[in-house]
Structure formats: C-alpha cells, structure tokens
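The structures considered in this document are given below.
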Structure 1
Amino acid sequence: MSLSITPRKKHRFVETLCSSIIPDGKPITVQVDPDPNAKLNECFINVREKISHDGGLIKYGWCIWELSGLFIEAECHGVWVSPAGQMVDVTPKHNGATEIMFLPDDSVVFDEATFNRRDNIRMAIKDHPVVHEFLKSAADYVRYLEE
C-alpha cells in the first residue's frame, strides 16, 4: 500500500504484531541503500543480484509497515547481509524511506522455483468495520493473484 510508512517507534501494536509472528520477536532498524539496478517490490531478486556482484547473503524476515491509526502489517522481505555482516535493504521503497523496521525470521524462505509470495500479516489498529473489510479485501486480492 503506497500510503503505509515505517512505524516511527516500536509501539504496542508493533510489539503485538511481531510477537504474533515470533514469540518475543524484536524488530530492528535496517538502513535502506537501494542498489542502482534494484527494482521496486522485488527484494528477493534484488538481494540475489546484489549477492552475485558483491558477495554476502540474504536474511529473510518481515518488513513492518503502518497506515497510521488504521492498521499495521508485516511484509515478507529479504535484506542483504554484506560480507562484513551488516544488514542493508537494497530494495527502493515506494515512499522513499531511508530505513525500515525489520523482524528477522529464520523460518522464512522464498521459493524461487514457484515464485509464490507470502501474504502480509495484517492487524487492525482501529476497530472499525471499514478497516476490517479493507484487511479482508487485501487478503482476498493476494489469494486471487497467487491462484
């Protein structure tokens, strides 16, 4: 969603969402330094290309986004780990973000054979029928795309 942003702080909704994914999960801040050849929304391909040119490896997890006051979501994501061990998000962001909130998750992998994407994990901040309907529609849309 183009209006969502990286949460400004680790508030209770961030903590609840992250703990629902990984018990006691703690997100970290990762700097965004887009690779010149990276494509928007293609983190797994971007990191694979970065590794082929500069070495390193991929770290899977979840990028945390928020539409302030309405909902929060975790997007399956991959960041580059440099040969020196520094995590960097090499994928450009739709909103020009210079850092992301990232929840590392060793149970996440991306299957390049099927190229199926995992749906975001969403949680309402505002308990309102329109917000709940939007979140349901977003999940339905992703299921449709993956069929």
Structure 2
Amino acid sequence: MNLDRETELLRSMPLFRAITAARCKLVAMSSDRLEFQRDEVVYAEGQTSTCVFIVLSGRVRATRGGADRVVELAQIGAGELLGETGVITGRPRNATIAAIEPTAVLRIDGRVFVEMLQQVPELSFAMVRELAERAELADDRVARVVADL
C-alpha cells in the first residue's frame, strides 16, 4: 500500500474524517508500516502501551486471558484502530492482538496520537464516540452472557 492509499484509508475512517488530508498524510508518513503473518502477535496483554495501530489490510483477533482460558473479544479489520485505550489511559495493554490472516498495520507513536487528540477537538470527540460505542457493545455482550446463565 502506498502513501496516497494509506492517507485515503485514514480519511475514510470516522475517527480521522475531521482531519485535513495534509495532516492525515503527515500521520501516514510519520508512521511505521508493519506486516504480520497468521497467528503473529501485534502486541500482548500486559505490555506497555506506547503506540496505536491502524489496520491497513487483513484481520486481527483481540483476546484476553491466560494459558488455561482465552476469550475472544473481537475481530478487527481494515480501517480500524487498535491500542488507543492504553495510550490514552497510560495503562498496560488490556488484550492480546494477533493476526488471523496476513495483516498490514500502521504504527503511530502514542505521543503523536495524544498530541493530535489535544490539538483537534473533532478528533477527540470522534474518539469519545468510538469508545462509547465499544462500551455499549461490551455491555450488550455481558447482558447476553448473564441471560444465558
């Protein structure tokens, strides 16, 4: 994927729609492009949260748990953000992210991401909306599990 396509992908994400094309291009230029094969770990639960990732292509799985029990939290595809919660809160990673298939990501330094949130109110609001939607989905899952007990 070239720089223009990466910029296009960023601009297509609800989170980055409020950002100018020039700023999205700058984000893409200052990010690292990483590739992962099936079952390769992008990051592990408990690691220090120093960056966020945007899935460019492929799919990853978010899991939580230990050797005796692992729970799948979500599957995440192209155009979606990973790792922002830990960067925002300063807490360690709360899940393990591993590729389900060959996957390419952009890795954005956490300081750059937080600076963008501070400088662009529209981005901050979009981030709050994204986190609220995820919290609602998690609540729905918990309610379904409790109902099945």
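Each value in this text was obtained by applying a stated rule to the coordinates, not by laboratory testing. The structure displayed is predicted, hence computed values, not measured ones. Cβ atoms are built from the backbone, for glycine too; each structure is taken alone.
Upon calculation of log10 I(q)/I(0) by the Debye sum over Cα atoms at q = 0.14, 0.36 Å⁻¹, for residues 92-131 alone from the atomic coordinates, which of the structures 1, 2 produces -0.61, -1.14? Source structure: 1.
Hey, Cα extents along the principal axes in Å derived from one of 1, 2 reads 48, 35, 29; which structure?
1
Given -13500 as the derived value for helix-only ellipticity at 222 nm (-39500 (n - 2.57) for each DSSP H run of 4 or more, over all residues; to 500), which of the supplied structures 1, 2 does it correspond to? For helix-only ellipticity at 222 nm (-39500 (n - 2.57) for each DSSP H run of 4 or more, over all residues; to 500), the value -13500 is produced by structure 2.
In terms of distance in nm of label points 7 Å out along Cα→Cβ at positions 36 and 60, the structure with the greatest value among 1, 2 is 1.
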